[in-house]
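Participant: Structures follow.
All of the numbers you see were taken from the coordinates with simple rules; none came from a lab. Computed from a predicted structure; not experimentally measured. Cβ atoms are built from the backbone, for glycine too; each structure is taken alone.
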Structure I
Amino acid sequence: MAGGDRKSADVTLLAMLAGGSTVAEAAGRAGVSERTAWRRLEDGEFRRRLDEARAQAVRAAVDLLGRSATAAAATLVRLLGEPHPPAVRLGAARAILDLGAKLREAQELEGRLTALEAALGINDGGKP
């Protein structure tokens, strides 16, 4: 495979694998054999790039969820209102209470972790 073809195949492999495709699916889309895809996965630099692409995909999903959280919370609050059946209102109330408790717990843990990191002299990068 020529250098340019390999680069193009690697880009496709990375995108497909980071998106959750199987190795066989990614190899087929990239136009390489499954064995070639597995060999690429054994390469440290390729694996690092795949890990970064996956992390970037997770960050994008978390950002999207964060931007949608306010609308979701507003929807739950609207579902508490009278025009909705009691079962719907009960479900919304339970969801709000459950999520509120989880958010409070997450904030408390984050605060405790920040305090521990400060006490240990650890910065955001995890290095003293």
Structure II
Amino acid sequence: MPPFSLTSTVTNYPTTLPYEIMKNDILGKKYALNLVFVGEARAKSINILSRKKTYAPNVLSFPLDITCGEIVICPKVAAKEAKDFNLSIGGYIGFLFIHGLLHLKGHDHSDTMEKLEQRYIRKYGIT
């Protein structure tokens, strides 16, 4: 697996975010990551199969081993939620990507994770 790959089954995702740079910053250059953007039906299907949850999630993170993983983001769900976080749709997708990266790094939801998210949001100028 290459150090970073991006695939999509949808066309409505931000192409200007520095995904690979963000990945390298948080997980390191040697970590292999596949970022996938999917529609709601596919996100829901993945969530059912992997977590037994019956809704379309905004982001899912899958560590495959200690050196590689996958992040799945549903832009349509993100678009519905962005305003609740006072972010643009692209900014919220950037936040979700950071959130997924931190999960792959081993962080669980906590004050520490939130502080790291805020640090990277500022660092990458996510609005």
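Participant: Could you tell me which structure in I, II was used to calculate relative contact order in percent (Cα under 8 Å, 6 or more apart) as 23?
Facilitator: II
Participant: Suppose FRET efficiency 1/(1 + (r/R0)^6) of positions 59 and 91 (r between Cβ atoms, R0 = 35 Å, to 0.05) works out to 1.00; of I, II, which structure was it derived from?
Facilitator: Answer by label: II.
Participant: Rg/Rh (Cα atoms, Kirkwood Rh) computed as 1.19: which structure among I, II?
Facilitator: Of the structures listed, the value fits I.
Participant: Have a look at I, II and say which one yields -13500 for helix-only ellipticity at 222 nm (-39500 (n - 2.57) for each DSSP H run of 4 or more, over all residues; to 500), as calculated.
Facilitator: Matching structure: II.
Participant: Looking at structures I, II, which one was distance in nm of label points 7 Å out along Cα→Cβ at positions 43 and 83 calculated from, given that it came out as 1.7?
Facilitator: So the calculation was done on II.
Participant: Matching task: 4.0 is the computed value of distance in nm of label points 7 Å out along Cα→Cβ at positions 27 and 75. Pick the structure from I, II.
Facilitator: I
Participant: For distance in nm of label points 7 Å out along Cα→Cβ at positions 99 and 115, which structure out of I, II has the highest calculated value?
Facilitator: If we compare distance in nm of label points 7 Å out along Cα→Cβ at positions 99 and 115 over I, II, the biggest value is for I.
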